[in-house]
Structure P
Amino acid sequence: MKPALHAVTTPASELPAYVASGHECALFEHAWRHRLPVLLKGPTGCGKTRFVAHMAGRLRLPLHTVACHDDLTAADLTGRYLLRGGDTVWTDGPLTRSVREGGICYLDEVVEARKDVTVVLHPLTDDRRILPLERTGEELAAPASFMLVVSYNPGYQTLLKALKPSTRQRFIAIEFGFLPPEQEVAVVAAESGLTPERVRPLVQLAGRLRALKGHDLEEGVSTRLVVYCATLIAAGVPTAEAVLAGMIEPLTDDADVKAALLDVTRAVIS
């Protein structure tokens with residue numbers, strides 16, 4: 001039997017830093033007030049998860065986060081019967097707990113989960129806002145404070161892993177991308193402690209590497225990786241070594257591609 005998933009709850013008193021690139025914060029708040037589910041889409045490491053944590057703190061809502069994966073089933077979200085001290089006891093999953101208690105339930109990379117997960121979500125994403133629990137016979141009505149948020153990376157979609165139109169059209173959607181260079185410099189500097197002057201070449205390099213997505217690379221450099229790289233440099237790691245470990249090695253295992261990326265690195269960072 002699989003262990004039950006545990007939701008991660010972010011204290012409402014904490015407000016994770018987030019730099020808005022548009023009107024996404026206001027749009028999210030309107031969606032919550034009008035009980036609309038939200039779909040976040042964008043490349044890996046562009047700030048989707050940080051945005052949700054920021055908005056949960058801003059709205060003073062508990063946040064239940066679930067990292068979706070290939071083996072995630074509807075039962076992992078809703079709950080299951082478990083043996084405890086010789087008794088069989090129903091244990092709520094993170095989605096059920098969130099519906100009972102209110103707050104934001106965030107399913108990160110929802111397309112990675114099994115197909116039965118989307119079936120469970122459908123009654124929560126229309127005007128019914130209910131969660132039927134077949135195993136217990138309950139039908140939970142979501143409170144006004146409950147909000148369902150899911151995310152995915154459109155670049156990873158395949159014929160086998162894609163959101164069906166019938167599912168997509170149950171959400172309002174907010175698209176995320178990477179910040180403009182100067183905004184990204186400010187974010188990376190604040191997160192890593194490295195000065196903006198030293199961060200700027202790293203952001204320029206990230207932009208050059210992102211331009212290679214779809215050619216030599218499946219995915220571009222995330223802002224998260226730029227922060228990791230800058231953090232290493234701020235800690236005293238030589239720049240070349242930090243770039244290799246923080247921005248090159250995570251992108252590819254191909255020796256020829258790595259060599260080409262290092263050539264780009266040398267051209268940008270002297």
Structure Q
Amino acid sequence: MTFQILIDRFIIYLKYYFKAKTIYHIQSPLLFDFISNVFDQDQSYYAFYTIDAAYDSISNSQKTIPTDEFSNSHQQNGKSLAQFASTAASPKKISYDLFRLVEFQKAKAILEMGSCVGLSSLSMALVSNDCAVTSIEGNAFLAQESRELHQRFGVKNIKLHNQLFSQFFESRNNEKFDIILIDGDHNYQSTMNYIRHCLSALNENGIIIMDDIHWSKEMYKAWLEIQSMTEFTTSLECLRWGILFTNQNLSPQKLCYIKTIYKPWQIGLFA
């Protein structure tokens with residue numbers, strides 16, 4: 001990672017911080033309910049113990065990602081699975097939020113673009129056996145490791161495809177999804193290309209989650225353009241995610257949310 005990338009990322013986070021508002025600034029009852037149930041609560045679930053155990057399982061792995069065309073082009077080859085997961089996989093707290101989000105949305109069909117090591121798909125699938133998760137991963141080794149992780153913890157409602165994203169959308173049989181999580185190919189052009197495919201695969205009132213929107217200038221540029229698309233009624237910019245809503249009951253708005261702990265003066269009467 002170059003010094004310039006670090007500077008770019010710092011500037012992006014700074015912009016986010018200064019415009020972000022706490023939950024006390026959220027006027028929409030629907031979005032207030034969404035945020036309070038997904039981000040602003042500390043309720044723990046029994047499934048979190050399974051998520052913790054899955055993280056421990058990956059962090060203790062001694063396996064190494066083999067070299068092939070895909071891993072080489074994505075700078076994954078030669079890294080241990082544990083080392084790769086420490087930087088590429090979402091932190092536990094994000095997986096907890098993902099679990100809460102899926103539960104709150106009562107999602108029955110989910111598409112994950114980018115399985116990584118299988119932790120996010122496992123976290124979403126643990127919400128309910130009735131929730132079908134489809135996960136796409138281009139790296140054959142990571143796809144197999146994800147399958148083994150799911151099997152190890154007895155999770156059977158995940159269908160994992162070792163395909164490129166473009167191949168999946170070409171072969172998709174008109175499946176529709178309540179939630180689509182985009183967590184792969186972190187660059188501007190790829191993200192812009194896939195968002196149209198995602199829209200065509202989204203159920204009415206479905207949501208799209210873009211991961212790592214503050215990761216780079218390219219990802220942030222993509223986020224700013226996508227949130228202005230007329231297909232989305234509301235966008236919610238968070239510390240890590242960009243969430244796009246299609247619910248017609250939401251008034252058109254672009255919101256930027258931050259936890260109260262990071263802006264404690266924005267509470268109650270002082271908001």
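Since every read-out is calculated from the coordinates, none of them should be taken as a lab result. Given the structure is predicted, the values throughout are model-derived calculations rather than measurements. Cβ atoms are built from the backbone, for glycine too; each structure is taken alone.
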With distance in nm of label points 7 Å out along Cα→Cβ at positions 168 and 208 computed for every candidate in P, Q, 1.4 is reproduced by structure Q
P(r) over Cα pairs in 5 Å bins from 0, in percent from the coordinates reads 1, 6, 12, 15, 15, 14, 12, 10, 8, 5, 2, 1, 0, 0; which among P, Q | P
Could you figure out which one of P, Q the value -13000 for helix-only ellipticity at 222 nm (-39500 (n - 2.57) for each DSSP H run of 4 or more, over all residues; to 500) was computed from?
-> Q
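When semi-axes √(5λ) of the Cα gyration tensor in Å, for residues 144-199 alone is computed for each of P, Q, which one produces 24, 14, 11?
Numbers: P: 34, 16, 9; Q: 24, 14, 11.
Traced to structure Q.
When mean count of other Cβ atoms within 10 Å over residues 128-135 is computed for each of P, Q, which one produces 18.6? Please list the in-between numbers first.
Numbers: P: 15.1; Q: 18.6.
Structure of origin is Q.
To which of P, Q does the computed value 4.5 (distance in nm of label points 7 Å out along Cα→Cβ at positions 64 and 248) belong?
Values: P: 4.5; Q: 5.7.
Among P, Q, the structure yielding 4.5 for distance in nm of label points 7 Å out along Cα→Cβ at positions 64 and 248 is P.
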